[in-house]
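As structure tokens, here come the structures.
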Structure P
Amino acid sequence: MDVDVVVIGAGQAGLSAGYFLAHRGFRPHTDFVVLDGNDGPGGAWRHRWPSLTLGGAHGIHPLPGLDLDSAPTDSTRPSSEVVSEYFARYEDTFDLPIIRPAAVHTVNEAGDGRLLVDTDKGTWRTRGLINATGTWTRPFWPRYPGMADFAGRQLHTADFRSAQDFAGQHVVVVGGGHSAVQHLLEIAEVTSTTWVTRRPPAWRSGPFDQQAGRDAVQRIADRVAVGARPESVVSVTGLALTPAVEAARASGVLQRQPVFDRLTADGVAWDDGREVKADVILWATGFRHALDHLAPLHLRNDRGGITMDGTQVAGDPRIHLLGYGPSASTIGATRAARVAVRDLRQRLGHRQPA
């Protein structure tokens, strides 16, 4: 099947790209398709833990052309439900050509200047590729001595469902990002916790205004422009000091300890002799970009990064990465989708119908 553009992923970035493609004259199914690995709408949001409500979720922004006002306003509903319903409504409203579930295996050179996108639903030959696969399918598990010896339960943020699962158990939460803080606030209501991070938490006391946002985006853009790996979002934006967070800090729930040196059979230990008994280790250690299917194209440099020119892979104007580097936020992904479609339309010589 030959198309002008294949979009991989139907989360915030992928749906935004589909919207801009359709509104710039690309015909659904004929000129472009959107391949999604999920079995329903919602992107990564459909996998968020049920106790993460709409009111407690961080970073929900509207998609282009359909305001979030169309979504239910009950802040106590799970964000996974609300956002999935909103995304489904969006797909229907703009009649986007979503093909799901479609597992993308590899992207290879076709030999004629096109790319071959091989999936379990068939193979597409395309002149342009917008990759919007995000990170949710690539949870990062660090390696520490003794992990195989720990007799308790270990899980990642990707596996977290409810704080009630840990009632009566001591939980060590590892990680310095938003997810770790959200987990601690919930789990501390039902049981005891210990929080450990590699570096002191980056608390942000002031407002994250437009200028701060622009500075953060530029900082990450500068890194990927020279081929460095993107920084974590928290290292750039900091952790917001909301009233709930302030209360948790005052109560001691967010009293951070430096990360342990090893796991033991019944907990964690430091080389200075300190130990903490634990029933559960919750690894809130983030995710990596889901780009394995692009490996045949050899986009990574010897530092493990991908050199970028805006949303475009430097040196290959066929390929745009959304959700990588400065477009990793939901609002950044929407802006990046507009740029990627604009650049691809110019490159492909695609004319918008009158």
Structure Q
Amino acid sequence: MVMKIGIPKEIKPLEGRVGLVPEACGELVKAGHLVMLEQGAGSASGYTDQRYEKAGVEIVSDAETIYQQAELVVKVKEPYGNEPEMLREGQLLFCFLHLAADEGLTRRLLHSGVTGIAFETVADRGGLPILAPMSDIAGRIAVQNGVTLLHHQHGGRGLLLGGLPAAERGHVVILGAGQAGGNAAQLAAAVGARVTVFDRLREKMGAMRVLGNSVTALYPYQDAISEAVASADLLIGAVLIPGAKAPHLISRQQISTMQAGSVVVDISVDQGGCIETTRPTTYEEPTYQVDGVTHFCVTNMPGAVPRSASQSLSAAMMPYLRRLVEGWQEDPCLKAAVNLSMGELIYPALRDQYL
């Protein structure tokens, strides 16, 4: 089955990732598919239009052509701006959607009639293989940004997170020891911070302890979380329920117990956030303050490193993209990842939330 695949340029503020790198496009072209790319879509990731043309990709000048002609639209972030209105009934959309955090977008996509398969709901062999590399990046970016935001000139406590002789170490508290939380813990421990990670699963707690003697892994009893949050210099939210809205584990009252100049980074913001004071931000205005605590809640954290992110995302996506173009209706993994189709909500967690 030959399919016409379109890759539009991402228009979310300062989002530099691209749906597919040239090498991935080349494989699709060799398999007989027609691939179109909006002009300049790969430039922020370091890929010129010429690289794509060399791979056999057709370069088009505008997004409208992509949305009008493509049977399958492959992009990174959820439709933004006027993109939902450019999608049409019978078209396939393959990207991150995070619909549980955005009822307005959900309604617009339902109205379009598009069939949306979300990267974050593709589950295989007990994991989320397309989401995983972005979680790896987001966990590391959470610590990197937290380190910087603790600097005095950014309104932080003026604390060196890893400490040094005669100066105390900073305390990093992480909610969730999955892909994102685990990467955050690994980097925080590597810079020398004192790290406390909360998770319900013993095997995940065990994996955190292996990171080093500075890492403590605990069950998320409310009293234990409250005590840890009050002493946290950097609090990272990394809780995920696939396809569903993240539960609020931290209240505003708990945030108010943190010292002024402390930092919150909520990686779960894509799914609504696991901290009550979380609200979505972009890289244009990434931070805000609540009770003297700086919040960094950017909804596309991996977009800060588009070249690395695009390469890892394409590699994770390709096995499933190949199966998708061959006929996703017969593939149980992809069929279970459909969020909405032909004006109907399909994914169970979304149906439970909105219907």
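Remarks
- A value of 2.5 for distance in nm of label points 7 Å out along Cα→Cβ at positions 148 and 276, calculated from one of P, Q, originates in structure P.
- Looking at relative contact order in percent (Cα under 8 Å, 6 or more apart) for structures P, Q, the greatest value goes to P.
- Structure from which 0.05 was derived, FRET efficiency 1/(1 + (r/R0)^6) of positions 68 and 188 (r between Cβ atoms, R0 = 30 Å, to 0.05), options P, Q: Q
- Taking distance in nm of label points 7 Å out along Cα→Cβ at positions 228 and 340 as the criterion, the top structure among P, Q is Q, with the largest value.
- Distance in nm of label points 7 Å out along Cα→Cβ at positions 76 and 244 - structure with the largest value, from P, Q: Q
- Among P, Q, which structure scores highest (criterion: FRET efficiency 1/(1 + (r/R0)^6) of positions 172 and 324 (r between Cβ atoms, R0 = 30 Å, to 0.05)): P
- Looking at mean count of other Cβ atoms within 10 Å over residues 268-275 over structures P, Q, structure Q comes out largest.
- Looking across P, Q, the calculation of helix-only ellipticity at 222 nm (-39500 (n - 2.57) for each DSSP H run of 4 or more, over all residues; to 500) that yields -7500 traces back to P.
A short reminder: the numbers here are calculations on the coordinates, not readings from a lab. Since the structure is predicted, the reported quantities are computational estimates derived from the model, not experimental observations. Cβ atoms are built from the backbone, for glycine too; each structure is taken alone.
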